[in-house]
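Novice: Below: a set of structures, written as structure tokens.
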Structure P
Amino acid sequence: MDPRNLNRHWCATRKRAGLDGYRFHDQRHSFVSLLLDLGVAPHIVREIAGHSDLQVTLGVCAHVSTDEKRKALTQLSKLFQ
């Protein structure tokens, strides 16, 4: 597919969905974050995403959800009960 065609289709799709501020590449970050939220091991997510370094997967692409933060803090609080 010609990159210009991909860009043209992406722009039209994103506009219809009301996602004007999102880049095509933002989907990749969401993909990585969702896999990690599902409990897929980071080294497997790295392989799937094609990153050469695990730090890219965990440090650049992964975005921690509020639910994941809450779950982690709940687990921590159980240590002190």
Structure Q
Amino acid sequence: MGKVLELEQREQAGSGSYNRFEYQVHWIVCHIIGQLENNAECIVFCEFHDDMAEFIPEKEEYQFYQIKTKEDSSDWTV
């Protein structure tokens, strides 16, 4: 068992993917909490056409969100 713990992992894509997905979940939950705090009515769809889609009944419109992460903390550019 000691050798397995000493060897570097062959690939780490799985844990990286999980971390990015977890960030998406946290972002969506924070967004929903913000909507609830503002008494805004909305319906949220996760992983449906985009990372998150939101229907706003009052405006009868959809908003679509792509939630991205970066390895470093630099600003995004267009």
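Novice: Thinking of P, Q, which structure, once helix-only ellipticity at 222 nm (-39500 (n - 2.57) for each DSSP H run of 4 or more, over all residues; to 500) is computed, gives back -12500?
Specialist: Source structure: Q.
Novice: If mean count of other Cβ atoms within 10 Å over residues 29-36 computes to 12.2, which of P, Q did it come from?
Specialist: Numbers: P: 17.0; Q: 12.2.
Value 12.2 for mean count of other Cβ atoms within 10 Å over residues 29-36 corresponds to Q out of P, Q.
Novice: Next question, about the same structure. A value of 36, 14, 12 was derived for semi-axes √(5λ) of the Cα gyration tensor in Å; which structure in P, Q was it taken from? Mind dumping the intermediate values first?
Specialist: Values: P: 32, 17, 8; Q: 36, 14, 12.
Comparing all candidates, it corresponds to Q.
Novice: Which structure, out of P, Q, was mean count of other Cβ atoms within 10 Å over residues 21-28 derived from, given a value of 14.2? Can you show the working numbers first?
Specialist: Details: P: 11.1; Q: 14.2.
The read-out was computed on structure Q.
Novice: May I pose another question? Just checking, which of P, Q has the largest value of relative contact order in percent (Cα under 8 Å, 6 or more apart)?
Specialist: Top value of relative contact order in percent (Cα under 8 Å, 6 or more apart), among P, Q, belongs to structure P.
Every number in this text was worked out from the coordinates using simple rules, so none of it is lab data. Bear in mind that the values here come from a model prediction, so they are computed numbers and not experimental data. Cβ atoms are built from the backbone, for glycine too; each structure is taken alone.
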